[in-house]
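Some structures are shown below for you to check.
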Structure P
Amino acid sequence: MNHLLKLQDLTQDELYKILDLADQLKAEHKQGIHKPYLQGKTLGMIFQKSSTRTRVSFEVGMYQLGGQALFLSSQDLQIGRGEPIQDTARVLSRYLDGIMIRTFAQKEVEDLAEYGDIPIINGLTDYAHPCQILADLMTIREFKGKIKGLKMCYLGDGNNMANSLIVGCLLAGMKVSIATPQGYEPNAQVLEYAKGYDCFELVNDPKVAVKDADVVITDVWASMGDEGEAEERKKVFEGIYQINDELMSLANPDAMVQHCLPAHREEEITTSVFEKHADEIFEEAENRLHAQKAVMVLLMGDNKNS
C-alpha cells in the first residue's frame, strides 16, 4: 500500500491491517500512550472543501504521532491560481512526507499520486470517502465484535459515502444493501465492482433494503457541491429515505446506526433515532482519528511498530 486513494485499491488483508493497527493506536491513546511513530515527519493537508472532522482529526493525529501537519488552503496555494496539480505534486514531494487532500475531483487525488513521490491520502472527493469508511468499519467491529457476515444497509443519495461503503463493506466481508431513489444511484464503476459479489443488492425501497440489517447508515440528501439541488432533492427523498423508528423496526433488534456527520435531523434521520444511537455515531466520529493515524503510520512511518 503506497497511497490511500480509494478503497478499491486495497486488498482485504490491507484493509484489516489498517483496522487492527487503528485498534492498537486507540488502545494506546486511551492509556495516554502516544508513541512517536512519525517523529520529524510532516503531512501537508490541502483543503478545497471545508471540514470539521477531517482537519481536526488529521492535525491532532499527526501531533500525537510526533509529527506535524500543515493546513494548506487552496486559496493560499498557487494551485488556486492555476498551477497544474502535476507541478504542485512535484514541489510538495520535496518538502513533505505525505499529503492529505480534500477536494472535488477524484482525478486530482490520482494525479497527485502519479506525479508526486510521497504517499497521498484521499480525505474526501466527490467520488470517494475512504477514511470515513475505515472509521465506520472500525466502529462496527467495536460494537458488534466482528464485521464479516453482518449486513450493512445504506439509504439515501448514491454519493461518495455510498460508493465507498459499497466497496469497503464488501471488501470486509459484509452483506450490502443499498436503497436510493431512481436517478440517484451510486457511481457506475462502483456498481461494476459490486457485480463481483453475490451479497450485494441495489433497490429503490428502503424497507426492502433494511430488512434484517445489522448496521443502518445514511448521509445528507445534498452533499457539498449539490446545495443548489437541495429543494429538488428534498421533494424526492422526503418521507421515504429517512432513518426513523418505523424503518428501524424492520432491521435486526440490535441494529446499530452510523452517520458520517454533519446530520440534518428530521431529514435523513430523525432526532429520536439519532439520540438513541448517539454513542455509536460519536464513537464513529472519534474513530476517524484512530483510523487515520493507522493509515498515516502505515504509509509514512518506518513500519517498525508491532
Structure Q
Amino acid sequence: MKKKLPFKGLCTALVTPFLPDGDRAPDLDALDRLIEFQIAGGTDALLILGTTGEAATVRDDEREIILRRAVKTVRGRVPVVAGCGSNSTPTAVRYALQAEEAGCDAVLSVTPYYNKATKEGLVRHFEAVADAGSLPVILYNVPSRTGVDIPMAVYEKLAAHPSVIGVKEASGDIRRAGALCAAFGEDLAAYAGNDAEIVPVCALGGKGAFSVASNLFPGPLSLLCRRMRDGRTEEAARIQKALYPLADALFSDVNPVPVKAACAMMGLCSDAVRLPLTELSPALREPLSRAAEGFRKAVEAGL
C-alpha cells in the first residue's frame, strides 16, 4: 500500500514565541500571528515544537496548550506536524498520543539523544512511537544535536512500517539523502532538514524541506520548493544561492537564537528564549540583519 504523505513542499519549523518576562511564558497571541503570517506566505505545513520551537524547555502542560492553540488557529488550512522527540521512549510515546489528541496531522520523532541507542534500540524506539497512535511518523536525523546518526540498516527496517512515512534528513550529508531516495522512494520520503540543502535534496528525489529561514520568508521558500516540484531547477537554484548568506547567519549561534532575533527585528514576536539559551549577542545582530535584508532585496529584484 502506497504511503500517504502529510505534505509535500515547505514545512516551516516554527519558533515558539515567549513573553519577554521573568517566566518566559508562551506568547499565544504571537503564536497566532506567526501562524497567520506563515499561511499567508504559502507554507505547505507547520512544525510545532521542533528544535526551532525550543521543545526541550517546554513543559508538558505547555505542550498541550501550544499544540491545541496551533491546531485551532490553523483550522485545517495546512497540516500541523508536532515535534514529539525524547530520549525516553515512554515520553516520546506520550507526546505522540498528546499530539493526536490535540488534532495534529503527523509527528516528527527525533533520534533519542544522549543515550546513544544501538541499532535495535533505535528500531524499537521508533516502532513504539509509530505503534502508539494513528498519526504518520516522520523520523528526524540530526546527529549534530543528538550524537547519534541513524544507519541505513535502521531505515531499512523502519521503511517497512506502515506509519513511518518519511525522514527529515539533517545530517548535512547529501550522499545520505540521495541514498535514502534511491533505496526507499515513496516508502520513506526524504525531506531536507537544512536550508542550504533544499535544492540538492529535492533534485535527488526529496519531497520538500523543513525550514528555519521560512520563519522570516515563507513566500520565497515555498516558491523554491514549488519550483523544484515543477522541475524548474534553475529558478529554484537562484533562490537557493541567494539564501546561503542568510542560512549561514541563522546558524551563527545555536538555533533558534538567531531566528528569534530576526523575528523580533521584523516585529513578529519577541526574541526571548529560555535558558540555557540566551539572546543573540550584539556583535551578531548586525550581520544577521544585513543577511536578511540582502535576501529580501534579492527576492524583490525578481528571483
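Computed from the coordinates by the stated procedures, all read-outs in this text should not be read as laboratory data. What you see is a predicted model, and the numbers here were worked out from it, not measured in a lab. Cβ atoms are built from the backbone, for glycine too; each structure is taken alone.
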Inset, instruction - Of the structures P, Q, report the one carrying the highest value of percent of Cα pairs over 19 Å apart, for residues 126-221 alone. - result: Q
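Comparing FRET efficiency 1/(1 + (r/R0)^6) of positions 198 and 254 (r between Cβ atoms, R0 = 25 Å, to 0.05) across structures P, Q, which is largest?
Working: P: 0.50; Q: 0.70.
Evaluating FRET efficiency 1/(1 + (r/R0)^6) of positions 198 and 254 (r between Cβ atoms, R0 = 25 Å, to 0.05) on every structure, the highest lands on Q.
Compute distance in nm of label points 7 Å out along Cα→Cβ at positions 206 and 278 for each of P, Q and report the one that scores greatest.
Values: P: 2.1; Q: 3.3.
Checked P, Q; max of distance in nm of label points 7 Å out along Cα→Cβ at positions 206 and 278 sits with Q.
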